[in-house]
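Bear in mind these aren't lab numbers, they're just calculated from the coordinates by the rules spelled out. Since the model is a prediction, treat every value here as computed from it, not as a measurement. Cβ atoms are built from the backbone, for glycine too; each structure is taken alone.
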Structure I
Amino acid sequence: MKKIAILGSTGSIGTQTLEIVRENKDIEVLGLAAGSNIRLLEEQIREFKPRLVAVWEEEKAKELRVLAADLDVEIVSGMEGLIRVSVLEETEILVTAIVGMIGIRPTIEAVKAGKDIALANKETLVTAGHIIMPLAKERHVSILPVDSEHSAIFQALRGNEKKALHKILLTASGGPFRGKKQEELLNIRVEDALKHPNWSMGQKITIDSSTMVNKGLEVMEARWLFDVEIDQIQVVIQPQSMIHSMVEYKDGAVMAQLGTPDMKLPIQYALYYPQRRYLKGDRLDFWSIGRLDFERPDMDTFYALLLAYEAGREGGTLPTVFNAANELAVKMFLNREIKYLEITEIIEDCMRAHKNIENPALEEILTVEAEVYERIESRR
């Protein structure tokens with residue numbers, strides 16, 4: 001039995017991970033952590049019988065203790081609780097599906113404890129890749145990407161020498177507003193931005209996909225995962241979302257990973273790597289597809305992607321500013337406190353105001369995050 005723990009078990013990646021557990025029968029879930037969806041978490045505890053469960057807020061943890069009083073499970077809360085789930089002694093793999101920078105500390109502690117990481121929390125590497133990747137190498141820990149794009153790159157690199165890599169071609173669907181200009185985005189509503197054409201995801205990542213912030217975060221994450229320079233990563237719009245990403249080698253050969261838009265494939269690949277297993281679901285039918293399209297990203301309209309490249313090249317704490325500003329701006333947009341285009345405006349404002357810190361320690365990263373939040377709050 002493979003033993004795992006999941007941070008973010010009630011979210012999109014977390015629930016799909018548990019579907020894979022349910023279908024395969026040879027994975028034991030030792031720990032779960034979630035935010036506020038206590039009813040779903042209770043159902044997960046009853047079905048998968050973890051030993052330890054963490055809930056972010058103590059009040060929610062108290063509520064869950066009442067609901068699960070008849071079960072043999074310990075329920076904890078806060079950052080300490082997340083870390084306890086992350087370092088459970090018998091766990092082999094930690095699935096980090098939690099959203100935001102809250103995932104950094106638990107991931108670092110899991111790596112220190114020798115756990116392999118199935119990484120779906122891109123903010124961790126965006127802001128602290130310079131800490132986590134060397135630590136993983138030192139502790140002989142595998143960082144296995146769960147994002148469909150990074151999993152595709154990971155798969156396309158197998159069997160080839162790293163030094164032969166020339167360029168990463170990171171694909172993007174273009175989101176719901178592909179082809180539109182800025183003036184057409186002035187009155188975008190929350191409901192409009194949440195209509196992704198191809199993927200079913202959580203609200204935050206869906207908004208990020210619409211602004212191309214998500215692709216910018218993926219560019220910065222890929223820099224650390226695959227040890228390449230930012231300008232070796234080229235974003236390609238592939239509207240059908242059939243090609244999940246590609247790798248170009250020095251001899252001009254391009255390796256691509258294709259598949260249906262289904263997150264279960266990269267999740268299962270990470271959990272069982274290097275083994276491949278049967279996965280239920282649709283298969284690509286090339287006769288039905290007929291064609292695959294490719295476009296350049298519009299970095300004038302979606303200039304958050306341009307800002308991400310800038311932050312990635314500069315490094316230091318600037319990626320933290322980019323990420324933190326976006327996190328709060330998206331939350332404000334979802335709460336209907338700001339307009340859609342203000343998301344990128346807020347990111348740029350915070351980046352321009354920031355004095356960069358090279359090679360920041362974890363405490364400096366978290367301090368910068370707090371400073372960005374303070375700046376945005378002061379604008380209200």
Structure II
Amino acid sequence: MAKVQKRELNQGDKKKFWTNDMEAIIAITLVLIILGTINVFSSSFIFAEAEFDTPYFFLKRHVINVFIGLIAFGVCFHFDYHVWRRWIVVVLGFTILALIAVLIVGPVVNGAKRWLPLVFVQFQPAELAKLVSIMIAAAYIANKIKLQRKLELISVQAGIIGILFALTELEPDMGTASIILGIPVIMMIISGLEKRGVLTVCGLGFAAIAALILKEPYRLERLKITYDPWSDAQNYGYQTVQSLSAIGSGELTGMGLGVGVSKYDYLPEAHTDFAFAIFCQENGFLGAIFVFLLFSAFAVYAARIANKAKDEYGQILSMGIMILIVGQAIANLLMVGGLIPVVGVPLPFISYGGTSLIITMAAIGILVNIGKQGEKSG
């Protein structure tokens with residue numbers, strides 16, 4: 001009997017990778033940050049040298065963004081997540097003013113106004129609007145569940161999210177606008193929206209997507225060539241063709257860090273929206289699978305945090321954050337792989353993007369705080 005107890009004790013003392021779900025999320029995040037930093041430099045140094053006379057231009061800015069993101073993570077982890085529910089009006093007001101300001105004074109880049117130039121970074125208000133829309137939706141859904149009332153498609157909160165969507169679409173930025181509106185809808189469906197409401201959402205969603213595509217001719221052309229980009233390989237299909245070429249040339253183990261050739265002015269947006277194509281070219285199928293597994297693990301541990309959250313608001317907010325990060329990852333992987341049209345959604349951590357990285361790390365800080373509060377209540 002003593003030997004059995006000793007064996008059980010030794011098994012219980014075996015060292016684990018982490019002791020709770022929050023540590024797992026932090027560890028996965030740190031690995032993604034390291035991979036992203038390496039990839040940002042590798043995919044950008046050729047373009048940076050040509051445009052800014054230094055290969056470290058984007059790397060320096062990325063490191064600054066990581067530092068700011070770590071501060072944002074620390075702040076959001078430190079404060080009880082219920083604080084953001086109380087301050088949502090202030091955060092919302094700032095977001096709307098920033099979205100209006102970018103339409104008025106924002107510089108035009110590639111035909112769109114999306115950034116406000118600050119001292120160290122380019123601030124993209126629409127990225128903040130993603131998180132704000134999730135917070136608004138979480139507060140609304142949690143309140144309805146607590147009061148045991150039905151979820152309604154028409155509400156003040158839905159109207160506010162609609163304003164965020166409209167201001168972002170005016171930039172124009174259909175990809176980000178779709179996220180701002182789409183994630184709250186998914187949250188409502190998962191939280192028990194009635195079948196009639198789901199059918200209504202689907203119908204309105206398809207109609208809205210069709211209208212937005214027809215609004216801009218280039219969107220329709222992108223849609224047409226999605227499943228046969230080689231039919232217009234030198235025009236609308238060029239980016240997808242080059243992306244698939246980069247991915248395929250990586251084969252099993254990749255060409256090696258810094259060796260990928262597609263960043264030599266072949267693949268547009270090689271360090272931003274299509275950074276994963278360069279990652280695949282240099283790290284191969286094995287590297288791509290590793291990133292896929294990291295995001296899959298993130299989804300699992302985020303879902304565990306949501307399941308253990310101490311209240312409805314924490315459960316729904318953590319679910320929304322998980323959808324935000326993993327959903328964007330899925331959308332980017334599908335886009336880079338040519339399975340959906342080019343929609344301009346970055347791959348969290350792997351793509352270069354200041355505001356996107358900072359907001360993502362802030363969201364993870366909130367997620368970890370929800371997990372911490374859940375552990376205390378459990």
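Quick look at the numbers
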{"quantity": "Among I, II, which structure scores highest (criterion: FRET efficiency 1/(1 + (r/R0)^6) of positions 28 and 100 (r between Cβ atoms, R0 = 35 Å, to 0.05))", "calculated": "I"}
{"quantity": "Mean count of other Cβ atoms within 10 Å over residues 204-211 - structure with the largest value, from I, II", "calculated": "I"}
{"quantity": "FRET efficiency 1/(1 + (r/R0)^6) of positions 44 and 92 (r between Cβ atoms, R0 = 41 Å, to 0.05) - structure with the largest value, from I, II", "calculated": "I"}
{"quantity": "Comparison of I, II by relative contact order in percent (Cα under 8 Å, 6 or more apart) - largest value held by", "calculated": "II"}
{"quantity": "Structure from which 2.2 was derived, distance in nm of label points 7 Å out along Cα→Cβ at positions 36 and 300, options I, II", "calculated": "II"}
{"quantity": "Percent of Cα pairs over 29 Å apart - highest-scoring structure of I, II", "calculated": "II"}
{"quantity": "For helix-only ellipticity at 222 nm (-39500 (n - 2.57) for each DSSP H run of 4 or more, over all residues; to 500) computed as -14000, the structure of I, II it came from", "calculated": "I"}
{"quantity": "Which of I, II yields 16.4 [mean count of other Cβ atoms within 10 Å over residues 228-235, calculated]", "calculated": "I"}
{"quantity": "Highest-scoring label, criterion being distance in nm of label points 7 Å out along Cα→Cβ at positions 20 and 252, among I, II", "calculated": "II"}
{"quantity": "Which of I, II yields 3.7 [distance in nm of label points 7 Å out along Cα→Cβ at positions 148 and 316, calculated]", "calculated": "I"}
{"quantity": "At a computed 1.61 (Cα Rg over 2.2 N^0.38 Å, for residues 76-115 alone), which of I, II", "calculated": "II"}
